[in-house]
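Just below sit the structures, each encoded as structure tokens.
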Structure 1
Amino acid sequence: METVTTYRHRQIREADVDFIRQLIARHPEASRRRLSEKLCQAWNWVQPNGELCGQVCRSLMLALHRAGRIELPPVRFVPQNPIAERRKPRPIPVDTTPLTATLEQIQPLEFRQVRRTPQEALFNSLMEQYHYLGHVQPIGENLKILVYAQQRPLACLAWSSAPRHLASRDGFIGWSAAARRQNLRYLAANIRFLVLPWLSIRHAASHILAGVARRLSGEWQVVYGHPLYFLETFIDPQRFRGTCYRAANWIVLGSTTGRGKDDIHHRGPNRPIKQVLGYPLCPDFRRRLQEVQL
């Protein structure tokens, strides 16, 4: 049967379009959101953690609507753009007394996953105040780790879904395009790492990275229903050498092209070139990431 379109690697055929038309006709009072939920349920279109792929489904239905293939009901509610309308985190006061010690003296460190918890506001506040890039809200699957010692915050690490295409990483893993599409969710990117400025402890940063790496896959499994097999990050070589990552056994994979995902002309870098580092979380990460389920 002829494919009408392909959306997020899902083939949509004429029979699928007919099914959506019938779904809309059977539920004339349903909103676009409700229709997308019903379609996800009918197609068993779910995320690994069992949640419906509602946003992706609504985007597909909107594309079919704009192409004249289906007729969606009028928009009932226009939500605020969460990126354009997002306010900066409000400052939350913390104890900034200098902490000078050895690693042994501050043990044990406490690693708290704070996304969607009351402590997320503190995490966002610290990032906004003390990270040179400020706070950023990760897109897609993401977690926020706040590290404590002696009841004081010491570090913040933000993790998000990995980018789809990254030549140095893809070459290191050795996966096919099909394997990358299926297994990209098993990767996470460290998009922010902040060691708070009042901390003065030798080797603390690499020790924190190692501690987070031991725990992150389990935390991801709890929230998103699947583990992680590989971590990656980007270092701006004009600012940093990535010493703490190297000390924590991260591997230099190569560099980005500096063009970004929206480049269509391939005329050279349009953003800073970053060094790419990776960290396997299991010995057989390549086998796991190269597998393709038919």
Structure 2
Amino acid sequence: MPSLEIHPLSELRGEAAGLLAERYARQREAESLLPDVDDFEAEIPDAEGVVATRSGEAVAFLAGAVEGDRARAGFADHAASEPEALRDLFTAMAERWGVSRFEVAVPAADKALINVWFRLAFGCQFMWAVRETEAVDPVDFGGEIRPATPDDLEALARFDEILWALQQRAPSFTGVTTPPHDQLLEEWRGVWDEPEVYMPFIAERDGEPLGHVLLYRRPEGGLRVPAGNVDLADAATLFEIRGKGVGLALTAFALRWAHEHGFTSMTVDWRSVNLLSSRFWPRRGFRPQYLRLYRAVP
């Protein structure tokens, strides 16, 4: 077999775009709720990258950028007709990146690509998912769901602290630190400045907030977000009322509200190492689009 040759991505962007178009066509066969894409070369970032050729034909490419202490390859940053060649490209790029933590977004249904990264000691850390909106029947939890107002600021910050706490515990072990309470209050305060972008809702019973959900009009495209989409960006319930139907009620409400307001799909993401999220969202009908695979070198 002719040997593999490695070239700078800047020299073969068109060939890399062709590989990406072929990969994306396979993705859309497996999951129709992905955006229409016309220009794949425009999707490939202006980041450092490499292309592998064999007998003059491009068979794989890999791009990425270092952010902080890790190198990240996103939705449009790799593709291959010869997946094994990605292992050679990762070897070349890892030496240039000079970090010991790596992330790569891989199509969830592409077993060949997942296998390549698995054999490079990557494991699943995170999932991006999607489903159709629909007029889901309400779930009775003995309370009501209403739009959140600035009077709910303290409750929203408290729910956010619950999510941060879940990321710190086993088996997530993220190592993150919960931001100061005042910082969370300031971040949530901005939600009402852009009502066309952020749509927060509160579940309450007898005037007591029990949980919340935040919908977000995420920009379309980027090989992930389809047209007519709204993102379920944040959701949490009080620890002590878990299993009482509040989370189910909030999800049903969000899907129904989105459907009634003209959104045809809803995206969500979660850490696969978060036991609650990784079980809850698939059971609500969300289908993985991409996996974030992660490797940390000791």
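Read-outs: derived from the displayed coordinates by stated rules, not from any lab. Keep in mind that this is a model prediction, so the values were computed, not measured. Cβ atoms are built from the backbone, for glycine too; each structure is taken alone.
For which of 1, 2 does relative contact order in percent (Cα under 8 Å, 6 or more apart), calculated from the coordinates, equal 14?
The correct label is 1.
Determine which structure produced the value 22.1, 69 for Rg and Dmax of the Cα atoms in Å, calculated from the coordinates; the candidates are 1, 2.
Label of the originating structure: 1.
Match the computed value 17.6 of mean count of other Cβ atoms within 10 Å over residues 168-175 to one of the structures 1, 2, and report its label.
Of the structures listed, the value fits 1.
Tell me which of 1, 2 gives 0.20 when you compute FRET efficiency 1/(1 + (r/R0)^6) of positions 72 and 192 (r between Cβ atoms, R0 = 30 Å, to 0.05).
1
Once mean projected area of the Cα convex hull in nm², for residues 64-135 alone is calculated for all of 1, 2, which comes out largest?
1
Of the structures labelled 1, 2, which one yields 1.2 when distance in nm of label points 7 Å out along Cα→Cβ at positions 160 and 224 is computed from its coordinates?
This figure was derived from 1.
Looking at mean count of other Cβ atoms within 10 Å over residues 104-111, point out which structure of 1, 2 has the largest value.
Biggest value here belongs to 2.
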